[in-house]
Structure I
Amino acid sequence: MSVDLVLCNAKAYIDKQIVDCSFAINEGRILKIGKEATMPKAETKIDLKNLLVLPGLIDVHVHLRDEGKAYKEDFYSGTTAAAAGGITTVLDMPNNNPVTMNVAALKNRMEKAEKKILVNVGFYSEFPKKNSEIEKIIAEGAVAFKLFMAEQVGGLNIDDDAALLEAFGIATKMKVPIAVHAEDKLTLKEAEQKFKRANCNDIDAFLKAHSEGVEAKAVKRVLNLVKQVGTHIHFCHVSTEDGLNAIVDEKKKGVPITCETTPHHLLISTDELKRIGTLALTMPPVREKQHLTALWNGIKNGWIDIVASDHAPHAVEEKKAGTVWDVKVGVPGLETTLPLMLTEVNRGRLSIAEIASLMAERPAEVFKLTNKGYLKEGYNADLTVIDLNKKYRIDASKFHSKAKYSPFDKLAVEGKPVKTFVNGQLVMEDEEIIANPGSGQIIRRE
């Protein structure tokens with residue numbers, strides 16, 4: 001038989017080791033992995049020249065914008081950024097315009113995305129106003145729910161523990177995870193108002209308002225609810241030692257929780273934030289160096305499950321408002337996450353096995369993305385090909401994202417994605433996007 005594609009001369013991360021092999025790919029799946037001599041005939045053959053192949057990387061925390069926020073990012077620009085960054089699957093957050101929080105909004109978002117995307121895209125939903133709609137949203141294909149605790153975004157009253165417990169109970173029954181942005185609304189808003197009244201409008205005031213305690217308080221509140229209903233909670237962008245310790249304590253007891261952190265929380269401290277300025281402002285903000293150390297220890301000890309970008313693009317002028325309270329928080333990360341993590345591999349701080357676990361295997365397992373996360377026969381042919389020795393400087397002006405800024409701009413990195421295959425199709429090669437809009441697939445919860 002003849003197959004669609006054969007990739008030969010690869011070094012691939014398979015079964016926790018790097019092996020020399022070739023891949024036969026047909027109809028979007030990996031048909032065979034083995035020696036080149038055993039590969040079937042193919043319509044196309046690509047020599048990977050001993051480059052390293054990882055399972056297609058999955059970013060579980062991405063804001064693709066579009067709809068009412070398309071000036072910041074749209075489905076095409078966001079997924080080209082993903083492909084350029086070696087990311088084959090992204091999960092899209094729901095704080096859009098309109099907010100994704102009912103069947104109609106989710107269905108419309110999927111339909112708009114389908115025509116534009118270049119990688120696989122799954123969708124979160126906020127909780128609806130009526131709990132009776134939760135199962136319908138799941139049936140429509142939402143991969144998870146998002147709970148934003150710093151302010152009211154969806155239809156669920158975040159100040160009401162009884163309401164949260166009821167919604168959590170339905171999610172538990174349906175076996176759908178809930179991703180939580182853990183910052184305590186009441187504590188945060190009181191601090192913000194205090195600083196605004198005192199005309200404190202700088203980064204120091206922002207950091208004090210979004211204090212370590214604001215995160216830890218929200219984490220502990222959610223953990224208390226989880227223990228009552230057994231919901232799978234996934235904590236987004238954990239940034240503090242106290243928050244992580246609270247999560248680890250419950251993980252050790254078998255409570256069904258997972259967590260992620262981001263490259264900016266791992267690599268940027270408050271010292272760098274004050275030097276870079278509001279371009280690097282995020283929610284939660286970056287922390288003092290002791291917290292970075294705690295997060296790295298969390299990765300080394302296996303307590304942090306996932307590294308995600310929290311790709312949150314804005315127009316650059318929105319990052320430079322006159323007062324810190326008016327700055328739009330978030331940074332683009334789809335094109336920098338993998339190079340930053342590969343640089344840490346080259347420095348000896350991370351291993352390729354940890355990259356594969358944090359950015360492919362665990363994301364697929366936590367969010368139940370079938371046939372993804374591993375290089376296996378029968379799995380989707382999503383592959384990230386990297387040149388581990390490529391040295392260059394990050395250049396935000398050349399991003400595929402509409403957000404042409406980065407706290408990592410001009411930083412020297414070592415390690416780069418050079419080819420991205422999505423469902424067997426070569427989408428990116430040497431920074432160039434070579435697939436057409438709509439070539440990616442919508443992921444629905446099965």
Structure II
Amino acid sequence: MRKPVVTIFYQFDPWCPTIGGIQSLIRYFIKYTPSEFSLRFVGITSDPSVPIGKWSEAELSGRKLLFMPLFHIKDDNTKQLLPTSLRYAYALLGRCFESDFMHFYRLEPTLATLNWVGEKTLFIQNDILQQVAASGDKGAILWRRFPKAYFLLEKLLVNQFDYILSCNSDSLKLYQKRYPAVADRVAYFKTFLIVTIFYPLGAEAREQSRRSLAKKMNLADDTRFVLFAGRLHPQKDPLLLIDTIAALEQPNVHLLVAGDGDLSAQVRSRISQRGLNQQVTMLGALKPEALADLHRLAGACILTSAYEGMPFVALEALACGTPLVTTRCGETPNLLTTKSGIVCEGRSPEVIAQALRQVLDHPDHYPDCVEVVQPYSARYVVHSVYASMLHRWEQRTVASVVA
């Protein structure tokens with residue numbers, strides 16, 4: 001019996017340090033795809049030597065797959081004149097990559113897939129209503145300028161999906177309410193992390209790591225680190241992050257910014273405006289192992305997002321024993337307890353700074369960080385998804401033989 005084929009579609013290069021929760025989700029899915037499946041990935045590439053529009057054998061995190069890039073792009077961390085999602089959707093038109101299972105992480109590319117045969121699943125990361133229809137920075141995503149057009153597109157495309165898996169409960173409810181015909185296809189999907197990378201240290205080792213980094217950076221021995229990890233994008237509101245550190249008014253607190261993106265120049269400018277050049281270090285995009293090392297020595301991880309799904313960084317920080325300070329958005333507030341972090345009820349720098357001050361001053365008040373993320377093992381979550389897929393495929397295969 002042949003192996004069922006899974007094809008994953010998304011506009012990024014999985015071998016390039018692109019920042020984002022969707023990218024992490026896909027990498028984990030690739031890593032833990034069982035050997036019972038043949039795996040393909042249709043993406044893009046930052047390597048100009050890689051041929052476009054051709055399948056080639058590749059390997060990622062020890063998993064073999066077929067890879068086809070649709071176009072070259074130099075830097076996917078910064079905004080392009082033509083949004084990468086639309087360019088990717090256009091590149092799919094006229095092609096056919098139908099297979100037993102097809103996984104999509106954006107709606108736009110599925111304009112090209114309406115007539116493709118096979119089981120289609122749409123994964124949703126964010127609160128769609130906040131992401132598309134919210135007021136504020138219209139440069140965050142293209143659809144904020146045209147929210148009605150987005151929902152018309154959604155209405156046109158949503159019926160083709162056999163399954164819609166959302167890691168955001170608000171988006172799940174939205175789809176069930178707006179599209180009752182597909183309500184039974186919509187389900188909650190738990191975000192996950194790799195526990196072999198993100199794990200805690202003992203108190204003594206943690207303190208030693210903190211002092212070691214302070215010494216390496218020529219900072220005072222009593223420096224306390226706060227970590228932000230994510231895209232420098234309006235969704236994450238990194239300018240609010242910098243304003244929060246200014247409002248904190250604690251010279252011995254040092255912010256580590258692990259990420260890159262459209263707002264990188266604005267963030268650097270805001271750091272200078274606030275006189276924080278000695279209190280903020282921008283690290284760029286980091287590999288998971290390096291990021292985990294920072295989580296394990298930080299006194300707190302901070303999220304100032306305007307909208308979210310279930311951000312990986314929240315799970316990763318908690319798994320490393322680091323309490324979280326977050327704005328009230330996405331699934332994180334449903335995850336946190338009073339003994340694992342603080343959910344801020346306002347989006348002002350002063351409100352967030354006060355919460356951050358409380359966590360840094362009382363680290364022993366947050367002992368349950370690791371406990372709250374124990375059910376989020378990547379291997380368990382991904383294997384459960386694939387187990388269901390394999391069962392459905394076997395049922396379809398038997399049915400076709402009988403017929």
Structure III
Amino acid sequence: MCPSKKTSVVSGFYKLPIEKRREFVAQFANLNEDDVKSFSSCLDLATADRMIENVLGTFEVPLGLAVNFLINNKDYIIPMATEESSVVAAASNAAKIARVKGGFSTTCSEPLMIGQLQLLHIKDVAAAAQKIMQHKKQLLTVANAQDKILVDFGGGAKDIEVRILESPLGHMIVTHLIVDVRDAMGANAVNTMCEALAPVLEEITGGIVRLKILSNLADKRLVKATAIFDKEKMGGDQVVDAFLESYVLASIDPYRAATHNKGIMNGIDALIIATGNDFRAIEAGAHAYAARNGQYTSLTQYHKNKDGDLVGKIELPMAVGVVGGAANMHPKAKLCRKILGVKTARELAEVVASLGLAQNFAALFALSTVGIQKGHMSLHAKNIAVMAGAQGDEIEKLADFLVHDGKVKLDYAKELLEKIRKKS
């Protein structure tokens with residue numbers, strides 16, 4: 001089923017039975033028989049019990065595949081773990097439109113994370129800040145002694161920054177430890193280094209270190225993705241203009257921006273979860289970055305180019321890892337990384353950003369044309385059909401009637417189901 005040239009373009013993928021979809025991804029990602037079997041397996045209780053406390057069982061969400069993605073001239077099919085209907089299909093359609101003009105292009109900065117140490121009870125904060133910078137070499141040496149393996153891989157503590165902040169407690173010093181975490185998310189490494197530095201900073205300044213922990217506003221670890229969305233595939237100049245008019249509200253109004261950015265995270269979170277990364281950390285960093293200039297705004301930007309096509313851009317912090325944590329413990333997370341074919345945290349970040357841009361484009365495209373509900377209704381109607389008691393072939397048939405009649409409601413579904421059964 002998968003053509004000789006590896007491509008993520010699949011016509012009518014959603015129409016294929018599940019076994020055929022698995023066959024396609026197995027050929028695309030060179031999965032073995034055990035890999036394919038694991039699609040149907042659940043996280044075993046022994047592993048779950050090692051991951052968190054007080055385990056009772058596991059909670060499954062659907063795992064789907066977004067297709068058609070071309071990122072930096074490489075084809076990807078993207079695993080997405082989400083319970084929200086229309087998200088996977090919308091991302092796939094956006095990728096198909098972006099593909100016409102070359103797909104997604106990305107850039108990614110070095111994997112630098114920030115550890116914060118809060119210093120209190122200092123009489124002369126300016127003098128203390130100066131002392132800290134004078135001991136920079138010593139501080140970096142102490143930090144790097146905590147993780148020699150990371151240093152051997154080219155990472156480790158790289159810099160020290162000092163900030164003086166006003167607060168209800170008076171002036172405090174916040175020291176930033178800048179750490180290159182390589183292919184890890186980095187929380188454990190950074191936190192360990194911060195804890196080791198605390199007594200050294202206290203000795204240097206005479207103050208007391210209270211908080212010593214990583215910051216999830218990873219604004220030194222940014223990823224950017226851009227794409228050109230073909231105006232003809234979108235429906236022409238008027239549709240592009242309608243899209244841009246819709247986008248502007250998110251750029252000026254935090255009430256709209258919150259929903260706009262939630263649409264971005266619909267895609268990003270689904271991939272972050274699928275790869276065993278910390279979606280809460282990514283969410284926190286993204287939303288904080290959206291408000292970095294004093295007003296919460298859109299994480300994406302759009303404009304029209306000289307050809308009339310729509311150009312989309314996204315920039316946000318992306319603290320992801322391909323080593324450590326759940327990424328190496330959860331069997332499905334390992335399988336999803338194999339499907340993606342990513343080898344480094346940088347590459348994963350670039351795929352994540354591209355998916356976020358695609359998801360945002362798809363949502364705005366729907367909102368500015370047919371409205372968001374049309375895409376949601378088909379899958380929602382199937383859910384309502386099941387809730388009404390439909391089984392087997394009845395589900396599809398009842399859902400079609402509900403969408404056609406524009407009444408995707410449980411009471412109406414029950415009424416229709418009764419009529420369908422009386423006729424058959």
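Highest-scoring entry among I, II, III, by relative contact order in percent (Cα under 8 Å, 6 or more apart), is I. A value of 0.20 was derived for FRET efficiency 1/(1 + (r/R0)^6) of positions 103 and 223 (r between Cβ atoms, R0 = 35 Å, to 0.05); which structure in I, II, III was it taken from? Structure of origin is II. A value of 5.2 was derived for distance in nm of label points 7 Å out along Cα→Cβ at positions 87 and 367; which structure in I, II, III was it taken from? Only one of I, II, III returns 5.2 for distance in nm of label points 7 Å out along Cα→Cβ at positions 87 and 367, namely II.
No value in this document is a laboratory result; all are computed from the given coordinates. These numbers come from a predicted model, not from an experiment. Cβ atoms are built from the backbone, for glycine too; each structure is taken alone.
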